[in-house]
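**Q** Pasting the structures here.
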Structure I
């Protein structure tokens with residue numbers, strides 16, 4: 001029996017969405033279509049008429065499908081706004097997801113992030129959690145990054161193990177293949193990608209060790225003019241590049257750097273990031289702070305980079321590398337990046353979820 005499968009997604013141009021979020025929404029559309037999911041673009045919710053069209057289409061399409069794939073949190077109203085609409089929406093999604101085999105792909109836990117950062121407190125976060133519980137409850141399968149994300153959702157809402165499927169990392173489509181015959185020579189070029197260089201959140205950049213003969217840093221993102229004003233010969237602020245362009249632009253670097261404000265350290269135990277996948281998509285080994293334990297575990301599991309405990313260690317760690325050790329890391333990064341570029345992790349999780357239906361044929365991936 002052929003199942004009628006749909007992927008429901010909102011406008012990737014919704015206000016408040018980062019460029020990375022827009023990239024995720026469209027990449028899921030691309031990869032799920034390769035598994036015969038029809039793309040259902042729900043549009044935006046800018047005014048009363050567009051809100052009504054959005055929910056009418058949501059109901060009509062959900063009722064007509066055998067399988068529904070949705071992405072959280074982007075399917076839903078912003079968790080901090082329009083509380084009354086948010087409650088009604090969560091009730092609607094709960095009812096619809098219970099009547100159709102529905103798969104929820106969770107790429108972010110915005111309530112947990114805001115609680116950790118201290119911007120969501122008291123009764124407000126309790127109300128938000130109640131809305132989230134209602135949304136999650138009706139889905140037949142919930143795709144999560146790792147055991148940590150699974151555990152926190154289970155502890156909060158009491159869902160059974162059978163509801164969860166782990167997908168490990170985000171996929172990241174890129175048109176151009178990575179550069180395979182890349183030469184290892186000093187100084188090494190390190191790329192750092194971000195959406196915007198908030199001077200407070202990225203203040204750690206000022207502490208990066210100087211070692212001109214060993215490494216240079218290239219920074220890509222918006223609002224980074226303050227980096228240029230640091231007047232460091234080993235710093236180059238390269239300006240903004242779009243997420244789709246990023247792998248092609250950075251593929252001629254030796255490493256992609258992962259480091260964040262310590263405030264977000266606890267949140268990053270729940271999953272990977274678009275930045276991590278962008279580097280792999282470009283074929284770059286990753287240099288990552290060991291404070292971010294889940295990302296560090298991925299680097300070690302796949303042998304795709306090196307870890308540092310403090311910024312001061314970076315030059316020493318890189319100086320220990322030679323052509324052979326770097327070549328192996330680059331090869332591993334390209335191989336893992338090939339999977340990331342073609343949607344391997346999402347498609348494997350979706351197939352596992354579909355195989356829970358007796359009507360879906362078993363297949364390996």
Structure II
């Protein structure tokens with residue numbers, strides 16, 4: 001799967017996340033059934049067994065752990081200020097502690113600071129990637145083939161759902177985090193194995209056939225109404241088979257669409273969204289908050305009704321939520337790129353003198 005198609009797939013995934021949080025009606029399955037699973041699977045596609053331990057550790061530390069801590073701290077301060085001015089509730093009652101900056105990202109599933117709800121994903125992605133990488137390196141050293149990794153991935157996927165359950169784990173943070181770890185790691189192993197068993201190349205070589213097959217599967221499971229999974233809280237009402245039948249068929253469908261769309265004009269904006277998916281994941285809820293606070297200020301929404309997601313459900317407003325939800329993170333990403341480049345240039349100039 002070529003890199004541009006991979007970015008297009010991520011772009012479709014992150015668009016599903018934002019639009020799903022706006023509650024735009026989808027003709028197929030709810031995006032919660034597949035969008036996070038898609039990111040974990042694609043993460044496994046990009047894992048390389050040749051990457052050394054130090055490089056992988058730095059990748060996870062700086063790209064995810066420090067990023068999650070910085071976002072959490074920044075939004076803690078912003079939420080505190082918003083609560084003080086508007087009298088809303090973007091911080092939970094137990095969030096005003098030192099743990100709100102650190103441990104509550106795990107123990108409260110990152111839901112203690114409501115502007116940083118999706119920080120749970122950064123933690124789950126990091127832990128799942130680490131588990132998958134350890135297993136891949138270990139099996140490579142033992143000269144075990146990709147079939148072994150596939151079986152390990154299937155086992156972890158099953159454990160991840162079984163650790164959760166139909167009603168999820170909102171009060172058992174240890175079990176919830178273990179469910180994240182195993183489900184994410186398992187899906188990443190499936191992604192890695194699909195590349196090294198040649199399955200992904202077969203999908204991309206006959207994308208029309210897989211597109212049709214995936215559409216049928218998604219439609220079938222939609223009619224069976226397996227319920228909506230919420231990976232954040234390890235909630236799987238459809239069980240192991242129901243969840244993965246929908247999630248994996250939807251992933252296959254999105255990969256087929258990405259390969260088909262890569263030469264179309266829409267590929268460029270989708271790939272741009274994909275490249276900035278981490279920023280959109282982290283900041284789109286703050287974009288929703290801007291719209292909500294504008295509605296409070298204008299008197300259309302009482303402060304006590306403000307939530308972290310879209311709360312003023314009028315049909316004409318969802319495009320505004322979408323515009324700000326995508327726009328704010330992309331602006332922040334662009335500003336960060338400019339500042340990073342200027343810092344690097346200044347560092348080079350300093351070292352040259």
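No value in this document is a laboratory result; all are computed from the given coordinates. What you are looking at is a predicted structure, and each value in this text was computed from that prediction instead of being measured. Cβ atoms are built from the backbone, for glycine too; each structure is taken alone.
**Q** I, II: which one has helix-only ellipticity at 222 nm (-39500 (n - 2.57) for each DSSP H run of 4 or more, over all residues; to 500), as calculated, at -23000? Before the final figure, lay out the partial values.
**A** Working: I: -12500; II: -23000.
Only one of I, II returns -23000 for helix-only ellipticity at 222 nm (-39500 (n - 2.57) for each DSSP H run of 4 or more, over all residues; to 500), namely II.
**Q** Rank structures I, II by FRET efficiency 1/(1 + (r/R0)^6) of positions 130 and 242 (r between Cβ atoms, R0 = 41 Å, to 0.05) and report only the one at the top, that is, the highest.
**A** Working: I: 0.65; II: 0.90.
Result for FRET efficiency 1/(1 + (r/R0)^6) of positions 130 and 242 (r between Cβ atoms, R0 = 41 Å, to 0.05) over I, II: largest is II.
**Q** Work out which structure the value 27 belongs to, where relative contact order in percent (Cα under 8 Å, 6 or more apart) was derived from one of I, II.
**A** Only one of I, II returns 27 for relative contact order in percent (Cα under 8 Å, 6 or more apart), namely II.
**Q** For the read-out Cα Rg over 2.2 N^0.38 Å, for residues 202-297 alone, a value of 1.38 was computed from one structure; give its label from I, II.
**A** Answer for the origin of the read-out: II.
**Q** Of structures I, II, which gives -0.51 when log10 I(q)/I(0) by the Debye sum over Cα atoms at q = 0.15 Å⁻¹, for residues 90-161 alone is computed from the coordinates?
**A** I
**Q** Then there's this: Given 4.2 as the derived value for mean projected area of the Cα convex hull in nm², for residues 234-273 alone, which of the supplied structures I, II does it correspond to?
**A** Numbers: I: 4.2; II: 3.6.
Clearly, the read-out refers to I.
**Q** Right, something else. For structures I, II, which has the highest computed value of Kirkwood radius over Cα pairs in Å, for residues 42-257 alone?
**A** I
**Q** Sticking with this one: For mean projected area of the Cα convex hull in nm², the calculated result is 18.4, so let me know which of I, II that is.
**A** I
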